[in-house]
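K.L.:
Scrolling down, you'll hit the structures one after another.
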Structure I
Amino acid sequence: MENKIYYGEYSLKHWIDLMLTKNIILPDYQRLFVWDEERVKKIIETFRKKEFVPPVTIGAFKDNGTNNNLIIDGQQRLTSILLAYLGLFPDKHTYRAIIEKNVDENDNEDDDEDENYDNILDWKFTKLANKGSNKIEILDKVKDGNYKTVNFSISEEFLETNFLGFSYLVPDVSDVKKQQEYYSSVFRNINIQGQTLSPQESRDALYYLDKDLVQFFKPDFTTIFTVKMLGNESKIDFVRYLSLLSQYYKDREAKNIARSYKSQMEKYYEEYIDSVINDTDGKYGKFSIIFPDRFEGCYLKLKEALDLISIPSPFPSIIDLDMYFFGLIYTIVFEKKQIDITRRDELKEKIKEKISEYKLDYKHTKSPSNLGHLRSRISLSIEIYNQYAS
């Protein structure tokens, strides 16, 4: 592939215009905005001191005759510049309080009011860009309590006289899938101004190699389930469950799951994604055979079961999450069975008992990712749910 790369720089004002007019856009697989307020202030100060700021990377993408410019690297920098221009910062603390208050007060009422707030816990700059193409339009539509006002002490002159460089990638191919593969590879090999992507964030780019399968790998209804330990909260890694259970489904036992992948589980997950996208047979089984009628129907049933069983979240450990999810996903998604919801309290009590047993085992709690412990949780979770399946 004869790819071309161009280099240059734009004023900060021009970058803002590009974002607000949607002449540059974020690919769906880009991570959320993760910088804090102090880091935004720091990069503005870096511009003020005329110090080096790493350039951003933009990629040309052709789709159905439309030319798009994708932000491949530099989202955090560009978002910071936009926030400084608007004098805003996403206010997680106040947003949480408002949502909790609305839930308490409107338990049995229409809660459409929440929809007027941007979800600050799942936020990218597009939330603001969608409100308007200039500062006045955007600020007019921002709701109280959604963002806090911050004076970053910048002027129009500052934005017009400070510059940020760029690399502009133009792949020499028009095939959509080939372009996706190219940019997925580029994205996964870039560190965002020293803040490395987590394995799961990096892997997100692979899901978009086939847009029809994004919801298979990362269904929206699962993102509310998290594990919260020592102040850190992480979302459920649904591909982890799909890959492990696919091998279980093919082997009908857990003893060989992820064998020889002890320190390479990310490779195991990536190989699974590749096998699904290319519909190849192997240790995970063939996707089109496991899901001959696609996956949407069983995912809908999984969502209904999650709602009816009322599985608690956040979870205090991966042990809890695994015991609730391995058996449930396997029973509904792979075996195409249903759970007897009338016995849900009994089911949940058995799961809690097994979780307590595991947590009394020091070795298990010390190394829950140990493959032996993982295989045990897979088998026992499936065994418990099987007692309530029909």
Structure II
Amino acid sequence: MSPDEARARWAASGALALTGDPDGPCLSPPPGVVARTVALGEPLGVDALSLLGERAAIAGLTRNGAVSCGGAARLLPAGDGGWFAVSLPRPDDEDLLPAWLGLDAPPEDPWAAVAAAPGGATDLATRGAALGLAVAAVPPRDGAGSGPGPAAGSGVVATRTGDAPPLERAPLVVDLSSLWAGPLCAQLLGERGARVVKVEATGRPDGARRGPAGFFALMHGGHRAVALDFRDPGDRGRLRRLVAAADVVIEASRPRALAQLGLAPAGQRAWVRITGHGPVDRIGFGDDTAAAGGLVAWGAGGRPRFVADAAADPLTGLAAAGAVVTALEAGGTWVLDAALARVAAAVAGPDAGMPWVPADPATAAPPRARRPAHPAPALGADTAAVVAEVGA
């Protein structure tokens, strides 16, 4: 892909309008970043670039430079000259700051306290992650030091666990995930004819239900909704039987939570694990994991800026859906490990650390979103019917 074509496609997709400082030029990536993003959508026949801005289009978000489009994450310089990314989207996150930063009490201005934190980027990330915070070091521009490094292909690690013929019917997809990456994977599979069942805990529904209704409908319109009480032994049994009936399972749970529910891959054609950083038990969201993978826009003065809106989320949803399609066509049973930071590293590729090109904001098309084909299901709207159908 030529530099001119890459810049034109980035600008037309809406991603350009979401990348760069709010009072400065937009930033356009090296051509390889655009080409690798486009490639994620090819197995699915979708425009991958335009999916980067769907949530922003629905929620009215725009670029904020070192602050994420959604406002919950920031890129900050560390004492060693490196950079780190922090997301504080949950009410309890601020309660962890004293232990992380060595303070006596929660600070009045959390972000000022984080910005003043002593230590190097890797050390801050290691200590914060151990406490359950979504924090990651940005890989150094020279490629040395910590960070996942470029990942091969889409960044999804596929492990074949057994034999089975290629699936010749519409798969049953059980989606246990929430927010964006996993639901987007399920939505894209549903567009290809899959039967999708969204499963939520009655006591802890998908947090995206509290966000823009249009975005939740886009991710879940046309899916059937099951709600179960994961504390109830009977409902836990129903959950296990529903998962056993699935051809594809999508989950984004910590290993201990899955073990408590008695869930594990057991002959499904594809078991999709959506994680922040892979097998390690470490929290991560779309903005900080993109930074962890080196997918940041390097602008003037060597300062990193966030790429689009939580870019690792839609990129991982795309990569995971493409891996499922490939697995179903190949036959066999598979575990597909889709880590947000690894997918971001695959998209950044050898261009991680390269400068991004300033562009006139007037050349940037606004982000856009597809229209939901169906309304979103109410919480648990189809529980009884689905349980009866699968004998759960």
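K.L.:
If we compute distance in nm of label points 7 Å out along Cα→Cβ at positions 24 and 256 for structures I, II, which one ends up with the highest value?
P.N.:
Structure I comes out on top.
K.L.:
For the read-out helix-only ellipticity at 222 nm (-39500 (n - 2.57) for each DSSP H run of 4 or more, over all residues; to 500), a value of -14000 was computed from one structure; give its label from I, II.
P.N.:
I
K.L.:
Quick check on the output: 3.9 is distance in nm of label points 7 Å out along Cα→Cβ at positions 56 and 320, derived from one of I, II. Which one produced it?
P.N.:
Label of the originating structure: I.
K.L.:
By the measure mean projected area of the Cα convex hull in nm², tell me the structure among I, II with the highest figure.
P.N.:
Checked I, II; max of mean projected area of the Cα convex hull in nm² sits with I.
K.L.:
I've got another one for you. Please state which of the structures I, II yields 24.4 when mean count of other Cβ atoms within 10 Å over residues 344-351 is computed from it.
P.N.:
This value belongs to structure II.
K.L.:
Relative contact order in percent (Cα under 8 Å, 6 or more apart) computed as 28: which structure among I, II?
P.N.:
Structure II accounts for this read-out.
Only the coordinates and a few stated rules stand behind these numbers; no lab work does. Owing to the predicted nature of the structure, the values given are computational and were not obtained by experimental measurement. Cβ atoms are built from the backbone, for glycine too; each structure is taken alone.
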